[in-house]
Each structure stands twice: as structure tokens, then as C-alpha cells.
Structure I
Amino acid sequence: MYKELHIEYANPNNILDTVTLKFKLTNYDITQRWANKVKYSIENYQIDDPTRFYGFDAKYIETQKAVIAINSCIDTINNYKPNFITKRVNEFIDQDTLNYLHHIFEVYHGLLNQPHEFFLNAPVEVQRALAQLNVQVHRCEGLVERTGRKQLPRHIVTWYQLKKEETLELHDYEHFTDFYEFGTVYLLYTEIGKTLQDLTIDNDRYIHENAYRPFRHYSSDFVVRFYGTATQTWKDLRIQYKKHYDENKEFYLKSGYPYDHPYNRPGNIPLAKLMPTHMSVVNELKIRQMVKSVNLI
């Protein structure tokens, strides 16, 4: 049985400049199932992007990085199919453009384990750009001025090559929380689509009905949040979720999920907590925005 998660962070400009943070695993059955997947991923794959960090730099720096990254994806896809994507992102990032780009990803990449013909027939560099389009949309979303998502310090670790075939057990949903705590590792949403909560916040007019995807599949992927949720923010969002559901009740009931169905529970499952919790780690990670290694003890 695994008890701790160790993450070694490095300075991208000097990989010998490192710091290792230790996290104590939560005492949940899902945590051990996830840990076994992490161990398998460590032994068989490379982390997709060891520098997938958000919110550690000033907003103008984060914005510049996000705009360059997402437009690079758009250019690669349009070089393959001219004018395929008709919108680009500038420094004034807006949610409607991001919804449009996410829709392009959903449709032409395909939903989880259902790749689209466009994706299957595209060159490797276009496949990568289409997959990255989703990643960069979510990077940009933290920079949109709106309630519910902010560019708060966190980083994400994924191994895309690991198949996402297993689904959560019904009792796993008892551990879901959207009241996030500083220095906590959470199970990452791996579906291709959006949850009820995403749809509430995004006001998405492009999404197809079949792209409403509650959190069902899981993988070794995780997110580490170096911030906590304010109580009032949490209360306000809960009110928004219920209001949105009530206003779109027929849409959700077509999928068979009433508002209080476990699949609609907001948030993520906490998998591990920083030992000890201290705010100074944010400053340490500002210059070490690269995951050098991940280990389980």
C-alpha cells in the first residue's frame, strides 16, 4: 500500500536546481487504485508536459504564454486545412472564443475513446496540435475575468498514452469536493466534454448535447492546487450550479441525471495532502516550474 507521493520540481533553466515536496495519500480506496495507475505510468511513459504550470507568474506573463501557445496550435491545424479554424486568441481573451475552440477540439478530435476520422487521418503534428488545443483552452480560461475560474497557482501532470478505460465506482463520489485546500493533489477530469459545472460557468453555445460528460472515467492524471477556496465563492458557485440546472433541466434529464445524481457532484477527489503545508512553497515553485520526477512511497 502506498502512503506518500513525492514530486521533484526543477528550474527549467537549471535542472540541478530542485526541490522535492512530499504529500501524504488520503485513506480512500480510489486513492490506491489511482496510485497503481501512477506507478504504471511512471514505469512505462513520460509525462506529457512537465512544465504545465498555471498562475505562478504575473498575469501579463501568463497571458503572453497562453496566447502564443494556443495560436500555435491553430496555425498548425490551419496549415494542414486552410481556414479550418476561423478564430484566434489575442490578449483580450474571451470565453466565447474559447468555447468555439473547445468545440473544434471535441468534434474533430472526438470524445473519449471515440476518435474522429479527421483526427485519425491527420499527420502526427496536427494530431498533437488538436490535442493541445484542449490543453491551451483550459490554460486561457483561467485568464478570463469571470467568477469560478481564476489563474490560481496549480500544475497538472498527465500521461495521455495511458488508456482511460476504468470508471469510478459509485462510492467514490462520496469523496468529491469543490472546496479546495492549499497543497492538495486532486484526481483530474479526463473526459472529453464538459461537466454540469463547466457548462454553468462557460455559458457555452457551441457544445453538442453528447459533449455533456459527467466525471466518470479516471486515469493516473492529477492536478496539484496551491490555493484554497473562499467560503463565499464556494457558496455562490453552488447557487449558480443549481440555477443553471433548473433553467436547463430538460437537457440534463435526457441523459438521465437529476441534479443530485452522484455523477453531477462538483469538484474532484482529494488524493494527497502536502506535508507540511506552508505557503512559501509557491515562491519556491515560481522558479522551478518543471516536474522532474514523480514517485510513490
Structure II
Amino acid sequence: MKNVLFLVLSFIIACTAIKPDPHHTIRYGTFPRRLEIPAPTEELLRRFNSEVKAERVTIIKEDGKTLSGCVTNNREFLDTLIVPVLERHRQELASMHPVELINTLTLFTHEIYRIYFGESPFVWGGDIFDLDDPREIGIRYDYKYGFDCSGFAFMPYEVAVYLGFLKPDDPAAVFSSKGFEIFCRKNNVPDRGGRNGGGNRFRPDTIDMMSLGREVLRIEKNSSPAPEVLSNLQPGDMVMGQGHAGIIVEIGGSLYYLEAGGYVVPPSGGNPYILLEALTISAKKYPLSIRRSLPDYHR
């Protein structure tokens, strides 16, 4: 499992020492949506909200050891609210270039989670298919809905594979659990994201994602990328740091950064953050590796 103490301390220190500028964000509702989000009903808000506690379970791992703790149920939210909207737009989504598809899914899933669960719907170990080992510690580990940094970053890839827009054996899908499983078995790579360093049902974790796809840009610690370098980046690129993951999106022809937890987006109201400034802030903490699994997209 991830180093909980390191992340918690890093999160607290970063959020007090680095102060992102909210003027560098773009607020939801100020730009056109590609997919409309139905207004939530009172019944749905009672069912899906940030205060619902997680179920506690005990599981038996492949090695016979038992693990107890809290588990998310994001799959329920996915099948109840996300999938019906995407199915209504299936033809449009299926016709998109993979980069456009992942960009659309990232913005849609991020916004719909914000509507139901608040500006920063963070849950330690959360992922859209609830693959993570049961959790006993971590930020909001005992809540039912939400995701951690890696769980959010690879979510659009999970959804794309789940609905058949990307094939699991396509290299573009390696940031999904099905794609990651194929990658691991093909290359004899261990799945290392579970508790005690064990497997985690091929849920990509930050330790796994650091070696997936191909590196398209590296930013050294305490440096800022030249603005012209950003033209080489595209939606769906993963921004990987030490124990943290974010993802790049495009809005109105400009690149922005999204993350769950971390040092840039949550302190700024949970809105997309201008990419150049986001990378500069993130690089104050650690070197960054920006990684890509999708085909290059020439805008």
C-alpha cells in the first residue's frame, strides 16, 4: 500500500506552504459542456453525498492472508448516474479520437463528482471500480464515495474500456485496470499497489503508473517548463510526481490540470487549473514525469 504518513504530511505541508492563485482556474459553468449533466434530484442527493460512510469488510488475498477495513462503492455511482448519460451519447463518443474521448470523459466525471460530493471528493484508496484493498487509515478512508489521486487520474481510461470505447489490449488503455493487467502479464511485471506491497486486482497505483506509457516531458524539481514546451502536451497525459498523479485536460483550446487531493486543484475550489502554473507549483515538491499512453494528437 502507499506510504500513508508521507502523503498526509506532504499534503498538509504543501497546502500551507504553496498557495495556488484561484485566478488561474476556470470555473465549471463558465465554459460549454460537451456532455450535459442532469440536475440531481433530492432522492439522488440523499443517496449519493459526501457524508455517506463506507462499509467495513474482510477479504482473503491470493496468499491466504486476510485484510479488513473500509471499501468504497463508486461502482454504484458509475452505473446509476454516469453510464446512463454516456450511453445516450454513445455514437458521438465512439466517433471521437481517443484523446478527445479521454478529455471529454475526464471533464464529465470530474464535474459530476463535484456536483454530488463537493469540490474535492477525496477518499484514500478510492477508485471507480472499488478495486483497492480495504483501508484502515488515510484521509477520509471511511467514506463510501470518492477517489484518491491515482483513482481519479485513471478513471476516464477505466470508463472508456468499460463501455468499449477502448479495447483492453490497446496500448492506449494501459492506464486502466484491464489494460494494466494485460501489460503486467505480457511483461512479467508485478502489480504492486496493494497493502503490504502486494497485488491490488491490477488497480493502477502511483508506483505502477510511473512506468506505464511513455515519458513525453520531464520537469526537474524547482523548475518551470518553457511555455513553448507545453505545445507537445495533450489531454490524457498523466502528470506523475512522488506518490501523486494528476491529468491534463483541454478547455477552449487551452490546457489545464486536474487532480484529486494534491497541492493545486483542491486549494483552488476544485476547478481546472492553468497547466503551466500547475506544473510550476507541483515541481516545487518533486520532479515531474509527464507520461502518455494515447496516440499523439496533432491539434
Structure III
Amino acid sequence: MLILTTAQMLRTRVRRHQYHIIRPRLLVDGRLGVSENVLSDPAHAGCHEILLEGEVTQTPPGFAAIHGDFGTIAGKTVRVAGDDQPWSIVPTETGHSFELRAGDKGWHDDGPTQQRSEFAAIYDTFGAGDEVWSSWTTEIDIADGFLQIISGMSNWGLIAQWHSIDSVTGRSPVVGFDYGNNAFRVVTRSDAEYSNGFAVEKVRFSESLPVGPVNYVCRFILGQAGELQVWRNGVEIVNVECPIGYYNDAGGLAYLQWGIYRRPTDTRAAVTTSNMRWGLTDLSSKILNPDPV
């Protein structure tokens, strides 16, 4: 078996041949495994140098009990929800660049009204009463897709979202950092208010799109008695007590996704997100001392 890191997997999973696509599987130690035959298959010559960086072993650690496109970020298992184009998800020194072009698909079950290039931490979930922290840096690399304004219908360009845990139908995120429609907004949704069967979006902050790298720290408490704080480049921009999440559900209420999630357009959009950290650990130290990019 050939053992790859998540960064190596992302660089080799791109489509170079219609019928030969490398799809390494997650191993129990967080690395990825694929047959070493890819090293000699001429169909994979385009990524041969990357494959040579991997480790061939006769005693693999065993596959994790999940199937699909997964990797490990910050020591946590994440689902890869991006197309297999060379530009879709590209590792950087401190994070990843995410890009969407016309026609790109992130998940096979995405409908015609959605388009994504993201990581989804679907196994790292949080429930009512949890105090959740996240910190990261995002920089817009290609703004065209974010600048486009679609009138007469909802439009979004989420660069980070806390997704609800849905069993039947997909619901809008309970916390979202939205760069769509030529604006930056922080929004929440909850069971507190519905309109036409959909949770009402509450805008907690709105301003023009940022330029250059932006450091974010977010703290929130899920549930009916929720709280939300957001710091941008060391300055607090949101501090509100508000319901967060579909708290009438039993069990977990949210998990993190980040990258780009948008309404499909013909224009390109790209961001680089670095040093994504999240969980129950207090990350307030990152407010004034973010991880270097």
C-alpha cells in the first residue's frame, strides 16, 4: 500500500484522465492509503513526483470505517467536498486555497442551486449549551464571483459556516460568514423564527468585502439561550445574545464547513484559508496573536 498525507492526497486526487482518478481512502491513523500500483500506472504520470513522496508499506495500519473522500485537518477528520479539478482545493504552507469555476461540483448530490469547494468536519459535532470556538485567516484571491450581485433571489458566498445536522432535508447554516453579493455579513439562524417554512436569517454584522488577509476569531454558544462573539483583526465586531441553531432537534446541532459555498455563477471565486482551528478549547489568545500565515 502507498501511504499519503492529506496534502499529498489533495494534490493527487485531481482529474488527469477521464477513467483514471486516484481516490485514496482514510486510514485509522489519519493518513490516506491507495494501491502502490499507481506508481507504475502511466495514467498517473502527471502526479508521479507527488506519489513518490508517499511511503510504501507492507503492513498498513488499516482503513477507517468510513468510505468516501476524507482527510485530516488539525488532527480532525474532514470530508473533502470539492471537485477534482487542479484548482479546486490546493494545499498551501498554512492552509488551503479553494476555487470555484463554472460547472464545478463539490458533492454528487449538490443540486443546481448550489456549488461548493469546502472541507466539512461532519464527525466533529456540537450541541445545545456548548461554547464553541474557531479561529482562522481568510484572504480573497479572486473576487469576481463574490462581487456579482444576483437580485430577486437569495444569493450567498459563504467562506465559513456552521452547518445544521440534518436527517431529511438540508437547512441553512446556523452561523455563517458570508462574502456573497459584494458584502461581508455574519448571520445566524435558529428555531426562534420561521417564515414560509424556513428559519429567518438574522444579520449580526454587515460591511464591505475585505481586502487582504483577515484574521477571525469566533465564539458562540448553541441553543435557545445562545451567544455570539466575533473578532476581526483583533477588533470585536459582534457581541450579542441570541438563539443559535435548530435547538428543537435532539442531539447535535452543528458542525463546521469552510472554503467556498455559493449560488452557481459563471464567474470565478477563490479564497485562501489558513490555520483553521475549532472546538471547545478557548481560542481567545488568537484574537491579538493569530497564527502566522
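Each value in this text was obtained by applying a stated rule to the coordinates, not by laboratory testing. Remember, it's a predicted structure, so these values are computed and weren't measured experimentally. Cβ atoms are built from the backbone, for glycine too; each structure is taken alone.
Starting from the value -8500: which structure in I, II, III was helix-only ellipticity at 222 nm (-39500 (n - 2.57) for each DSSP H run of 4 or more, over all residues; to 500) calculated from? Traced to structure II. Can you spot which of I, II, III the value 2.4 was calculated from, given it is distance in nm of label points 7 Å out along Cα→Cβ at positions 173 and 197? The structure behind it is III.
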